[in-house]
Structure 1
Amino acid sequence: MVGYFKHIVHKTLFDRVYVSTLFTFYFKITVETINFAKTLVKSDKDVFIGGVSATLLYQDIIDQTGITPIKGLLNKPKMLDKNNSIIVDALPLDYSILEEIDYRYPENNAYYGYMTRGCIRKCTFCAVPTLEPQYCEYIPLKQRIEEIKSKFGDQRNLLLLDNNVLASPRFPEIIQEIIDCGFGKNAIYTEPNQYEIALKNLENEFNDNAYINKLFCLNVDVLGRLKGDKQQQFFNFLDSHKLLTLKTITKEKLLEVAPEILQLYSKYVRKLPKQRYIDFNQGVDARLFTEEKAELLGKINIRPLRIAFDNIKDQKHYENAIRLSAKAGIKNFSNYLLYNFHDKPEDLYNRLKINVKLCEELDVNIYSFPMKFHPITGEDRFNRDYLGTHWNRKYIRAIQAILNAIKGKVGRGTEFFYKAFGETKEQFLKILEMPETLILYRFFCEWLGEVKNYPVSAMSWWNCWQETFSLLNEQEKADLLEIIHQNKFSFFSSKSNNPKFSRLLYFYTNFRNDIINPETELYKLKQEYDKNPTRKLRRKKQ
């Protein structure tokens, strides 16, 4: 995994260093990591590089590091070692590494896997055709699940990372195998005894550090569940065996007292049965939906069903996919909506609005996540400020400001949607032109205008916009729009000197610092507003 090795103190050289590269926007840190890794081995040939970024930016990696990466998947024998026939891509995951880190991985209780590889599409914005160029229509799942279960215990959920599972002619067989693995409709999961699993792996000398840490955490869990004298007695017991801190804990002591603690854990740590879910995490292809496939999806505990809606031209297919799925009993959906590609801003608005209306019509939940396009190849592959043909910097920032205010996702509820994005396409485009501070603090700024008669509100801005543009000729209108769309209001070009622009450009001054600075009037007004906000627009609980 890409990371900084610079804190490593080494006296001897490593036999090999493997660097797994992730997203392309980490390219600089990736190159620094690889070049540092070269100092940890006897020869550059002992540094092995692979992963997403190394595949997509193959030649760039060679140019910057002098090392030739391994492209694509490790799906053949002898790719890392000519004397070893293991197929790395077919190996079960090592869940023990999750016990070695302080970070709590969000989906730490799930099976991960694939039942297909690749995609039949060749979308130009997508990395899959490069990463997985050959479509594989079926990969067995059951054996992998059994291997993981035997070593790490049963996992609650199933996350499949297939890029286009609906394209497989063996899709009915795939669904049946998922059901056979315990993920049919209304499947229930009861968590196994984690102490038994950790103890078994420690006894088998499988990643001692991980399971010493795991058992320490489980001991703390037991301690927290006990009350009164029982808690004090257990505390004293742990203390007497030096098991209260990771600094003093030892494997030998853990194994010595484990049978006694296991009894306490089994008695006081009981897990209630829970619904278990399956997630095709990369989404399914709306263009491949049929009633039969939707009914098959309805036979498994899928939540959410992810269906991309990247192009307004796919509206017919997308709506058909949602309707068929809802008919099959699926109620929870999630999708990504690509923008800043070949689309227009109003295309994004229309796709979002379609989702909101489908929620109301079908009584389902669709959570939309607008996703900004960044090139991964070509001259703009390192340009994080890339602008699509129909987009500008102001529009991009406006979308980001709206998403920031609503925590990145758009759910059901027309009232909420109309306030955030506008009731019509024209209102949406108007919001895109709105100063960023007015977007982020919409209700507060409205209160300022209505209650305090303060000249910073959406209404006063819009009145000024209309008055200003009514006084301009066509060239002046173009010049002012260019200034606004560049979204660099701290920098004024010669075009900004036009006195006709000054009153409107005042609204684009960033007031955010004033709102959060305790020394300013706006900050004090914001505190007053927060004590008794005039509006609280919330999504209805489902």
Structure 2
Amino acid sequence: MLPEEIEQIAQTEAARQGHYEHCIRVCTASGCLTNHSDRVQAALQTEVEKRGLQRACVVKGVGCLGLCSAGPLVSVSSDEVLYQTVTPTDAPEIVSALGRQPIRRLECPVHTPFFERQRKIVLENSGKIDPTHIEDYLTVNGYAGLMKVIETMTPKDVLREVSQSGLRGRGGAGFPTGLKWSIVAHTENQHKYVICNADEGDPGAFANRTVLESDPHRVLEGMAIAAYAVGADEGFIYVRAEYPLAVKRLETAIAQAEGLNLLGEKILDSEFNFTVRVRVGAGAYVCGEETALIASIEGKRGIPRTRPPYPSESGLWGYPTLINNVETFANIPSIVRNGGAWYAEIGVGRSKGTKVFSLTGQVVNSGVIEVPLGITLREIVFDLGGGIPNRKQFKAVQTGGPTGGCVPLEHLDTSVDYDSMVKLGSVMGSGGMIILDETTCMVDVARYFMEFCMAESCGQCTSCRVGTAQLYDLLSSITHGTATSDDLALLERLCGVVKRGSLCGLGQSAPNPILSTLRYFRDEYLAHIYSHRCDAHVCPVGLLVTEAV
């Protein structure tokens, strides 16, 4: 199929959709589906048909609309209104209100910081298009980046634009994307692979899942452009088994793209070949690490290996392999369409572009947000997040998952960028951001994340396998009121041993929650040890005092 034929399909679909006076969009991402948004969609469709409005109104399932805490969400594009906590019984009233005054009791204010402070690039189509129909993606410039690359750009041109953009890997490490691509491109081999790491395992993180469920073709397009740039002809998307909807939509998207010759052999009647397959992981957190992920795809036990050689030189089945995460690939189509210089204007310092976060925890507005890098933590928590519910006081924001850190109130005005977060003893990770209020015990938080790391350790390194267990035992003794000052000193020393002696990022970063809570909330550790007191009334240590009285 030729590029002009793809463009004709897009124009035909846009014209078809333009005939409708009203478009009702129902969120069908996992967050809203758990609240039965599929039933809402069915009820709305039934009501439209009952009233004979099929030619004037279309009901469409779309991706995530962002404000997950208010779901199920329904938007009416013609009236520019968003409805929240919708139920199937609301369908008659919603259809009756088309073109009239919105339903006040259901209306979700859209002119609020949560929506207005965002800058959407990765999520620009989320909540607008049907992720199960490629024609819908084509109407919003879908695959225009790939067509531009194949028709007018050389691989070197693509590498130059990606490098100029300043995009850094969104999986957590922040390695310059253009540099990683260039290394793979300059590796001499006729066969290369591209892998999308969708093994999002951080507790409280669901940003990558949202992208895959809401706009799967965007990720496929980014992977295809990457393959063109580095000279790869085969790709894999490694997805957690806990993401069945994402897996289903990816497989549908791949079949649709192959049907229109946007993936497969001689793409768009060119000499470029690129096939993509989905691999479902068994849920091991360590498989988020590149070499462990590669081993899992190969059918081996998913454990990290020593480096060098790096995957860029010897990766999947010994061939040069490019690995980026979901969000990194999802940025690529916009960078190609608009240019690297355009993207580089967004962000701050060495952190360019936007970042998608899953905002959750003890915050009013929980959901998925995309903000320009350089925004402050305070703006995210209190402007977009709406602050802390139930008149509680903010205590900390935990970023970077179980290997990240906790940032206290006094550092809320810190810029959200790669370098600033590291200085605070945390990381951005894949995008998890958990808000904690005054009812949270920070020692218990550190114990919770250490228990996670202990359970997810592959066991290959003694320092990680044994060290995380010892760290967990020490934290447990503190929360139970049986620890001494010597135990606290041992805790700190052992953190250094685990960091220095571990092979992969899990062990090297596992002590971060302990170190960051010791740095900012040391008084809570001391209160547990010396006063046998948990001011948050969470830990068993508090029961000792109560029983004694």
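None of the figures in this text is laboratory data; all of them are computed from the coordinates on show. All of these numbers come straight from a predicted model, not from anything done at the bench. Cβ atoms are built from the backbone, for glycine too; each structure is taken alone.
Observations on the model:
- Given 3.3 for distance in nm of label points 7 Å out along Cα→Cβ at positions 318 and 462, calculated: source structure among 1, 2: 2
- When Kirkwood radius over Cα pairs in Å is computed for each of 1, 2, the largest belongs to: 1
- If you line up 1, 2 by FRET efficiency 1/(1 + (r/R0)^6) of positions 62 and 86 (r between Cβ atoms, R0 = 30 Å, to 0.05), the top spot, with the largest value, goes to 2.
- Entry that produces 20.1, 63 once Rg and Dmax of the Cα atoms in Å, for residues 22-269 alone is calculated, selected from 1, 2: 2
- Answer label among 1, 2 for the case where mean count of other Cβ atoms within 10 Å over residues 350-357, calculated from the coordinates, equals 22.8: 2
- Ranking 1, 2 by relative contact order in percent (Cα under 8 Å, 6 or more apart), the structure that comes out highest: 2
- Of the structures 1, 2, the one that 17.6, 57 was derived from, the read-out being Rg and Dmax of the Cα atoms in Å, for residues 166-389 alone: 2
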